[in-house]
Structure 1
Amino acid sequence: MAVTPACTRAVVVGVEEYAAGASWRLDGPALDACRFVEWLIGRGVPSGNVSLLVSPLMENEDAVACYGFDVRPADYATVRATLFEGLRDNGSDFLMLYWGGHGVVDGGDTRRLFCADATATDKRNLDLTALLNSLRSSLYSHHPRQAILIDACQNLVEQLHLAYTLPAEVFPLGIPRPSCEQRVLLAASPGEVAVNIDGRKTGLFSEVLRAELATALVGTWPPNLDALRDRIDQRFTELRAIGKTRQAPSYLWYRGAQGEAEVAFSPIPSTARSPVSLAALGELTDVLLSIDEFAHEASRWQVIRLMPREIASTVSSVGTQRLQVIDLLRSCERFASGPAALVDALRTALPDDTRRRKAEEAIGRLWPATIR
């Protein structure tokens, strides 16, 4: 059966103002949410099928009001009621969730999105990982196809040095649905910041997303999410190559086909990056092993653990020191943010001396535009 805009439902969230105070403010997510709703309605999705939850900065309130949409606040209670009551009561052929604001990855690799009423001591948040599991269960069997678009940072909790733990909640979970198709596009890879462009009042990921939805994918409904992922990858590869960002979007694909399900998490592959030759890998391995911190296993792993968890966890701890270093470089090659993460780890762990500069130069030859 064809999926139509009339049978599409959407929950759109944008958080700019947080109860935690001025240091948490973002200039753009509420407006990005309104722009996304404008795109949905322009494609034929009925306004009554769209739930818009925003908490704008005071200076953006008039701009939000000018859109004329029905708006509710993006506090935790409203977010939860919309997602866990409103959606269960209303089915769709295609469900879209868009979120712009602050996010984090906790020590258990769980992705959290902060709500507007998050404070310094009570950081109220939506457990995105739990939500995705719940949406794939029988509780949401009347939403067979789902697209989740998240423009939020994926800083690791330990990077933020939070003084208080994050509150958590267990969400209802039904029987797993192998027929569910759920695709998630995330603005950044674990450990990364999602860039917000205050001067243009928008998130970089959201800006690229809108451009692709408005041009290349304008004639299809629902949007071809595989093509959207690849085009966003291409654009961010171009932006990284010219030094505009280090951000590397990532994705989570859950496909249901004839009773079979596949779950895959990966950073978006860098389509513009040529495979590294074995000779080049060998050269960089020699350079790294000439550094004491890489020649000794314990200190080598201290350096590796400075890299984002999603990269470090793919490096094998078995084999010779040389094979471990080669495996590290192969991991860096698989992740769009890998080479830059390796450079950052070296700069954190090593003094600014000839050894480190030689390693950076070798990395730059393998992966141009890595060095900033």
Structure 2
Amino acid sequence: MPNAVPFDTTTLVNYIQRYVQHCNALFGRLPYREYSFLLQDGANGALEHANSVTVGLPSAQIAKDIGSYFGIIAHEYFHTWNLVRIRPAEFGDIVYKTPPLSRGLWWSEGVTIFYADLLRRRAGLPAFDSTRIKHLEELIGRYFSSPGNMHISPEKVSLASDGPPGMLGDYMASTHLQGELLGTMLDLIIRDATNGKRSIDDVMRKMMERYSGTQGFTNKNIEEITAATCGCNVHAFFQDHVYGNKPIDFNKYLSLAGLHFNMNRVAVTDALGKPSPDLGVYAFQSPEGNDIKLGITDPSGCWGKAGLHTKDVIVSVNKLPIKIAAEFRQLVRRLQVGDTVFITVQRPAGIFQSKIIVSGYMQAVIKIDALNTITDKQKNLRKAWLLSL
């Protein structure tokens, strides 16, 4: 592009080469003859293919900090294995329409993020957080800060990832976040059960061996390969945390590495210490018509407490008709704590009017520490895990 900002291409290419080498070391080979990294300035998003990836990256920001933007390249490149080749059973050949819904995207997306972080650390490349402990604290904090992650199973969240808006009701949840955390906990389980001889790496290699052909995988297949890898029974884990919606007992699994966490909830504030408004609401256009519908991300927030629900049809806000979703988004972005909003919505039962007084909101802050007394086995597991071995 004519206005592109020059950046250190030598460093970027070096980062890519080092990351590719560690992916090759994990799987033992590269599944292509040639691979192209297509970076587009002034664009957003990314799309992975069998032997290439297109990533929208702003040259001006790469020039300032290549490391902070390398994560998206690492993520999309790892899809070369996990998603393009190791694919959910619902995914077949290339289709040029809305992708099928899949229960396995927590693995295809979330565990891909797990490896994008892990392999960057193995390669000695910059990561988002200084240590794996700091990274895990941030992940667990996000998990508890968005209740949908605890109340909706990863299978259902996976289905909703490519589904129409509102599939999760009055919640928002992330299959990427759930999957990265599940991958981390499974890694600890496998390392503990095998005295450090195996890890989730062995599961990923076996997944590549069995499900990179015409047959895609199911969550049951992941459970079976994990159980065979660790020589242990992981059915309860999958029943509770993959098929079911039981919140992850992080301390149960962190204790395997001699670790535990504590959580505090604190008010979210801006850079000046002013309480940030609860903007946990959105609008979307109904796929079957022109209605603008409401979306709630947390029923315990000020919008949910005011009696509003996902899929309510928005009639007006502060007596102004809402004709497109962008109008609602613009209005919400201007709100501050203490503001009053009047919303009129249409439901099958009739018109409903609600008064919302915008409040602040809380977020979870996590601190992971070592247990006071641990065994040599726990010490060795923790050391290998911390070093990303």
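Here percent of Cα pairs over 20 Å apart, for residues 233-328 alone has been calculated and equals 56, so which of 1, 2 was it run on? Walk me through the numbers before you get to the answer.
Numbers: 1: 56; 2: 63.
Attributed to the structure labelled 1.
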**Request:** State the single structure among 1, 2 that was used to calculate Kirkwood radius over Cα pairs in Å, for residues 177-360 alone, giving 20.4.
**Result:** 2
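To which of 1, 2 does the computed value 170 (volume of the Cα convex hull per residue in Å³) belong? Walk me through the numbers before you get to the answer.
Working: 1: 152; 2: 170.
The structure behind it is 2.
No value in this document is a laboratory result; all are computed from the given coordinates. What you see is a predicted model, and the numbers here were worked out from it, not measured in a lab.
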